[in-house]
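Below you'll find the structures, each written out as structure tokens.
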Structure P
Amino acid sequence: MKELGTTRNLKEGCVLRAYRRGFGYARLTVVAVNDHFLAALSPEDLFLRVAEKDTLEAYFWHEGTSSFEFTLAVAGKAETSGFILIFSHTGDIRKHEGRRCLRARIGIPIKYYPLSVNRQERRFYREDITFRRGTVVELTDREAVFTTPEELVPATLVRGHMPVGESDLEFTGRITGCGALEGLNAYTIEYLGMHESERNRILDYVFTVYRE
């Protein structure tokens with residue numbers, strides 16, 4: 001999708017990220033689109049906080065390559081088997097290259113071990129199979145910051161597990177930055193080879209904790 005043009009071009013199943021001042025972000029799933037309105041499945045907490053004529057700032061990310069931003073005006077609400085928000089259409093849409101990256105400040109445990117690269121065989125192998133412990137303090141769908149008492153070398157590859165939602169997520173990342181935080185070493189890692197579905201899983205988790 002090179003251009004969105006109007007919200008009439010959205011399809012059922014599209015995921016929108018919506019922001020409401022005083023609430024924060026929520027995930028909306030488009031369930032109906034016609035010439036007159038757009039309907040989306042909403043989480044209950046947002047559904048209860050909005051009323052007709054309220055506006056939400058919406059973000060639609062297409063395959064991680066571009067983002068579209070627009071304002072949605074609430075035209076109605078319906079509670080059936082789920083919580084449905086109905087919006088008026090808009091053609092005032094702004095396109096940006098890349099995707100908006102939201103950063104949540106959290107504190108979740110991480111288990112990891114460093115990886116080394118056999119440059120001749122171009123393979124990863126384990127340098128130390130003993131898991132080390134740390135805490136993820138900042139999280140996005142592109143990178144994370146974690147603290148640990150261990151000392152790691154910049155550009156080191158790490159393999160790890162962290163709880164995201166109801167289960168652990170396994171990842172590989174490259175250390176791209178280092179510093180100190182509250183007496184511990186702090187490292188920024190960029191995820192490598194992560195599938196889009198896993199990035200969306202992280203993003204959904206970020207949205208659950210990104211509240212005002």
Structure Q
Amino acid sequence: MAIKIMLEGGKIKLPLSRAQGGIRIADENGNHVTSPTKTKNEKKYYIEWMITNDEIKALSDSILDSVDSLIEDMKKLNKFAEDSEYSQRKTIKLDMKEIEEFEGFKIYQYNETFNSFEKTLDSGIKVRITFKLGDYGLDPHPHMYVLVPFNHNFLNIKNNEGDVGLGSLLGSGCYGELKLSKKDLEEIILTLSHASSNHRNALVEILKQ
């Protein structure tokens with residue numbers, strides 16, 4: 001199962017000490033930090049969590065009493081981000097302007113234009129759907145993110161020594177400890193169901209298990 005999180009006593013442990021992977025630290029502009037343990041606990045940062053269907057299943061089993069009404073709401077959806085023109089990624093060569101030469105190569109600059117679909121929940125958690133190209137030029141497919149601000153009311157930043165104070169370095173073994181409400185989890189799942197009909201159907205099937 002593709003699970004990067006740990007569930008302990010009703011809380012979600014989100015490891016933050018790695019600069020690469022499905023859980024990273026990003027600022028308000030989406031830039032990822034290169035040295036998480038040397039990053040300070042500041043409100044401008046988010047936990048950027050590329051959530052998987054397996055993690056959604058694990059969370060629903062742990063947090064939700066029943067998924068029946070949620071599944072019914074998911075089945076009612078009939079508009080999906082994938083069907084929008086904004087789900088397509090486009091690459092544009094800027095005026096064919098040569099920037100530099102390297103060993104007989106001419107270097108040109110490209111600019112890739114893409115859009116993300118984002119929703120901010122009442123709690124301040126953000127849900128983002130971004131369409132990325134697959135390997136070998138396959139059609140764009142949705143990637144799902146949950147963004148938890150460092151100053152979220154139910155998030156504690158910790159490390160091997162304990163709580164990390166505001167303005168302090170995250171330090172060795174840093175992680176986020178999140179208590180996710182039933183309402184937030186249901187809204188996250190419903191929001192991600194808007195990615196595509198195939199993704200919605202896959203989520204429905206995994207929740208039924």
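A short reminder: the numbers here are calculations on the coordinates, not readings from a lab. Please read all numbers here as calculations on a predicted model, not as lab measurements. Cβ atoms are built from the backbone, for glycine too; each structure is taken alone.
Using Rg/Rh (Cα atoms, Kirkwood Rh) as the calculated read-out, with 1.06 as its value, let me know the right label among P, Q.
Values: P: 1.06; Q: 1.03.
Matching structure: P.
11.0 is what came out when mean count of other Cβ atoms within 10 Å over residues 28-35 was calculated for one structure; which of P, Q is it?
Working through the options, I get structure Q.
For relative contact order in percent (Cα under 8 Å, 6 or more apart), which of the structures P, Q scores highest?
Q
-3000 is what came out when helix-only ellipticity at 222 nm (-39500 (n - 2.57) for each DSSP H run of 4 or more, over all residues; to 500) was calculated for one structure; which of P, Q is it?
Label of the source structure: P.
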